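Peer 1: Next up: some structures, all given as structure tokens.
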Structure P
Amino acid sequence: MTTTSADTIETALVTGASRGIGRAISKDLAGSGRFVYLNYHSNKEAAQQTLDHIKEQGGNGALIQFDVTDRQAAEDAVKKIISEKGTIEILVNNAGIREDRLMVRMKEENWQRVLDTNLSSFFNVSRLVVKNMLSRQYGRIINIASASGQVGQAGQVNYSASKAGLIGATMALAKEIAKRNITVNAVSPGFIETEMVEGISLEKITQAIPAGRLGKPEEVAATVLFLCSRQAAYITGQVIGINGGIC
């Protein structure tokens, strides 16, 4: 059986790594000694800033540009990483968008863009990564879901559906590959201090959160970092909420 040596520098791919939660996760993974590929779609400047910070702190990584909604582009990117590093031990499916509006006012493109970016991208990026992990008989996959996918949120029918689908996919894939020493988990943030909460009335939201505040990207990243570890080998198919007690 092929296993990953504890002394090997692991390779991680984080989608949507240029800002917010993706940036925090990338920093933590690189800070723990992994080589991190930071995916971005269009904001190269922000991605480069993240990579520069990683290198300033003694970490290592590289940028990799592709659109997670483009299946061929995603597969080509995964093949490129595997050709350079031989394997991908860690995959964090973080890329996501929201286009909020009541469903009666929602256009087909609002629905499709959110589903393509938040859910179809999971399949686009993960399929070849899983195949590689199966051949190595080791891997960690963490999907960034949302509390909206667990309890629903008015004005977010598309977003809630995409994140609920991601949670279901997490549980199903975990059962398919658990015997190969590969774990698949979802981290489900509530309201986190990122660009994703722009345009939301935060005063009312904060009052509804038992912890009385928004979460920080670093708090999400810390959970992801643990799930990537060998100490988390018996945790799979789980949804871990980071939401201040809101659900």
Structure Q
Amino acid sequence: MCVKLIGIKKIPLIKEGDNLAEMIVNAADSEDIKICSEDILVVAETAVAKSEGTVVYLKSLEPSKLAVELSEKTGKDSNLVEFIINESAEIIKVGPDFIISETKHGFVCANAGVDESNVENGLATPIPVDPDKSANDLRKKIEDTTGKQVAVVISDTQGRAFREGAVGVAIGISGIESLWNRQGETDLYGRELQTTNIAVADELASAASIVMGQADEGIPVVIVRGVDYFKKLRNHHATIKPLIRPKKYDVFR
């Protein structure tokens, strides 16, 4: 198997109301990159947030008493903390420079996924309101424009419990399943797999982040080509929800 990671770089700075799907297709064409059937497009959540107009000017927020208290504990700007609180369903853990929370989507991550990178000073982006819908809208528009059958993953950069460093993770998906249950298949020695689930969407997001980068690379979209997930897991109604562990099974909280 040969898997290709193809970054699409010539995407102009994105503004609220921009047709992101059209911008992706036009940028790919300008780089002589042909979008093919069974391609999986991984799109940075910041690009989606900008096009959907959810970028927030932090100084426009009025810090609450809780925001001020958490600001003192974490060293974070109180306006930023207020934004994190607004995007959280539950504050889980507060440390010297972090706030772990559960977002309204059910994701448990640092700072509710609020991101100050790749936007102008004083601005921040939240996780899109409905990342699965965002992915689905993008997929349909790209398919309509190109005539190709594709899948779309919305990615974010997050840390992991008990591990240093950040990796790409999926927060929205359309076109293929986000989780692959391989229970009942056999390993190399013929033993039946009992509990093997593959976080397909996260694998794709993490692979794409190698090309996408975390700084000034300017590559908000990466095509993942050559994986066999597409044929095995094609589903127009797929969502990210199977990846979210139910709270009753969260033994670390």
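Taken together, the values in this text are just the output of simple stated rules run on the coordinates, not laboratory data. Here the structure is a predicted model, which means the values were calculated and not measured. Cβ atoms are built from the backbone, for glycine too; each structure is taken alone.
Peer 1: Once distance in nm of label points 7 Å out along Cα→Cβ at positions 41 and 81 is calculated for every structure in P, Q, which label goes with the largest value?
Peer 2: Comparing P, Q by distance in nm of label points 7 Å out along Cα→Cβ at positions 41 and 81, the maximum is at Q.
Peer 1: Can I ask one more? P, Q: which one has semi-axes √(5λ) of the Cα gyration tensor in Å, for residues 97-192 alone, as calculated, at 29, 24, 11?
Peer 2: Q
Peer 1: Say we calculate percent of Cα pairs over 35 Å apart for every structure; which of P, Q gives the highest result?
Peer 2: Q
Peer 1: Work out which structure the value 13.6 belongs to, where Kirkwood radius over Cα pairs in Å, for residues 153-208 alone was derived from one of P, Q.
Peer 2: P
Peer 1: Of the structures P, Q, report the one carrying the highest value of relative contact order in percent (Cα under 8 Å, 6 or more apart).
Peer 2: Q
Peer 1: Can I ask one more? A value of -8500 was derived for helix-only ellipticity at 222 nm (-39500 (n - 2.57) for each DSSP H run of 4 or more, over all residues; to 500); which structure in P, Q was it taken from?
Peer 2: For helix-only ellipticity at 222 nm (-39500 (n - 2.57) for each DSSP H run of 4 or more, over all residues; to 500), the value -8500 is produced by structure Q.
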